[in-house]
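These are the structures, in structure tokens.
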Structure P
């Protein structure tokens, strides 16, 4: 495994060259195939990718706790795991093309869930932490009303944002969960933040502490503001160019939901 890459999140590495070349070739082949046969993209398709977003996070947790076979471990490092899972998701999307359009989101979500369940089970089999599991549940329970309130407020301030539908709501929820789980992890469980910018936001000593979230409430507010601004701005884009708009919203949702799922599972097995 190559060494850490400067100026990027802690733990960012490149796999051995044969793995890197193989992943890039596979991702390129799937990308070319998707470009030649562009799939229909709607909000339901973005929601169907949620299990795949969690799959990448769960696989990386196995990598972090050193629970993967040596032959598979290089595929689950960061950022390689994103290409690995993205390639699998793209291949599954291509494979579902033979189905009726109405069944594709269900098939795509189902394929992701079928892969996710054994990976999560393997992580839990390493030995769950009761304390970590409890705080993961607390983070999830806090996030649901927070994300709901932000979504309701956003769609009332800008009714046009409602056109983003489930994809927009998933983006808000994913970033809310990332913000809450990060704050809980650093405040209650002693976990550090790997992303340089996040470490800065969590490191201001003048920020007053609040129950459960500690000083991390500022990080949560920043995450919510960014996600809300993106959904606000993308409303017109989704209306005019829905395929591109929904795909970009899916990427934004994944940037929040992926790290959030990683936090919750890592806390559960490693706290």
Structure Q
């Protein structure tokens, strides 16, 4: 569907994100763990924002501290009112050791000296990569839930994720370019690209010959515009008034917090895409 107004006239990203935050806030019990005696499982410290988002949903009472990223609106994948109920750490070994959790969850990029210090202190450490598919994200949720002793809660979240990844009935394909922060595009082997395909949006970047993290300056986008341009960054090019002159392209702002984590974020991503599709009339 053609559109003649600029991207500031759409204004639906906050609503889509608000729906996700409301879902997650409702799913998460707001009380942090104060010890292992009455939590029914190990007490846990998370050092990664994507793992934070899984933990506060599947094992909220067992969380002793989240990563400091979850207190930053620019990097958090959980509602601020949920994050506010938990302690956070900067990721230093000394901070984590002082809390004496039963389990520490972290990224595979956890510095080796930090991991060694935690393990010397007798703490169990489990590390996770960044999922690049729905299946990998579901496996990660199940692994985190199993470590926390909360398998049923993990399965409930996985069911919601898998439902969100189901293709819409009789949806017309929409040629779409996702313009991420830094004016780059996602490759096909990414979680967000799989979700776009699942919800019936075709990757215009691939048709342009672009692949993972390729730079797409304003001139490139204007020379071969898609039917739908999702602007998830805030560079000068991504705010340029020329975007408002694309008469056959709908330009939508897109919250970058919907791009980089699995878990409940997948549900919010699907909701945002469905809202856009409804506005396109497809």
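Here helix-only ellipticity at 222 nm (-39500 (n - 2.57) for each DSSP H run of 4 or more, over all residues; to 500) was calculated and came to -24000; which of the structures P, Q was it taken from? For helix-only ellipticity at 222 nm (-39500 (n - 2.57) for each DSSP H run of 4 or more, over all residues; to 500), the value -24000 is produced by structure P. Of the structures labelled P, Q, one was used to calculate P(r) over Cα pairs in 5 Å bins from 0, in percent, for residues 140-259 alone, giving 2, 11, 19, 20, 16, 11, 9, 7, 4, 2, 0. Name it. The correct label is Q.
Comparing relative contact order in percent (Cα under 8 Å, 6 or more apart) across structures P, Q, the highest figure comes from P. Ranked by mean count of other Cβ atoms within 10 Å over residues 60-67, structures P, Q are topped by Q, which has the highest value.
Since every read-out is calculated from the coordinates, none of them should be taken as a lab result. Keep in mind the model is a prediction, meaning the values are calculated, not measured. Cβ atoms are built from the backbone, for glycine too; each structure is taken alone.
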